[in-house]
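Have a look at these structures, which come just after this line.
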Structure 1
Amino acid sequence: MSVWTIEATIKEASLRSDGDLYLVIEAGNIRGCVEAPDPRGCKGSPFYEQIAQVRRKILDKVGGVLPKYDLNVRAKFMGIGFFGTAGRGDNGARLEPLLGVEWLP
């Protein structure tokens, strides 16, 4: 398991059918995504408190009504990093679950 930290701009936020909060992020000309899972599905996880706190912090910042586009909110994200394309053509690098977020100016 690897914890990655990246700085990026949130471009879009949406709520997935599985309850995950899905954020499209951009750094330079590279787009990717990070996810804050629904804490209700994470009970028993050693990361439960961090997951719940990050999700609340993001929803407080972007507002509870989703989807939202063109947010342009800068942040530093910390989370479990992995690769998995799920049938897409990109490298599938993502942070999921998010374990921390810090808002940047």
Structure 2
Amino acid sequence: MAQAVRDVLDDVDPVLLMTSELVTNVVLHANTDVTVSITRGPPVRVEVRDGAAATEAFRELMGASEMPGPSSAGGRGVALVRALASRVGLDDDPDGGKIVWFEY
């Protein structure tokens, strides 16, 4: 994944970090195949697809405007992506699953 991002972009560090956070969420929580798509910009757009439908809890996390509190078990990766990206979104995949994306 990292090499694919480097092949497409010039300023890779923030994009690699955000992409890694979203892919990690799929590995830890969705437990499905993952597909990463990168569209050169400006802005650069990264889409991370998985095969699990978005839960209400995940939808709320995507829409939250603050970093989770110190007692929260998770959610900091998504908050980090929201803080670094110019735009972040969640789309339902028509084939099932979801697409989490960001623009930078």
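The numbers here are math on the coordinates, done by the rules we state, and not lab data. This structure is a prediction, so every number in the text was calculated from the model and none was measured. Cβ atoms are built from the backbone, for glycine too; each structure is taken alone.
When helix-only ellipticity at 222 nm (-39500 (n - 2.57) for each DSSP H run of 4 or more, over all residues; to 500) is computed for each of 1, 2, which one produces -4500? Value -4500 for helix-only ellipticity at 222 nm (-39500 (n - 2.57) for each DSSP H run of 4 or more, over all residues; to 500) corresponds to 1 out of 1, 2.
When distance in nm of label points 7 Å out along Cα→Cβ at positions 22 and 78 is computed for each of 1, 2, the one that comes out at 1.4 is 2.
Of the structures labelled 1, 2, which one yields 108 when volume of the Cα convex hull per residue in Å³ is computed from its coordinates? This figure was derived from 1. Ranked by Cα Rg over 2.2 N^0.38 Å, for residues 14-53 alone, structures 1, 2 are topped by 1, which has the highest value. I have 27 for relative contact order in percent (Cα under 8 Å, 6 or more apart), calculated from one of the structures 1, 2. Which structure is it? The value was obtained from structure 2. Each of structures 1, 2 was scored by mean count of other Cβ atoms within 10 Å over residues 46-53; the highest score is held by 2.
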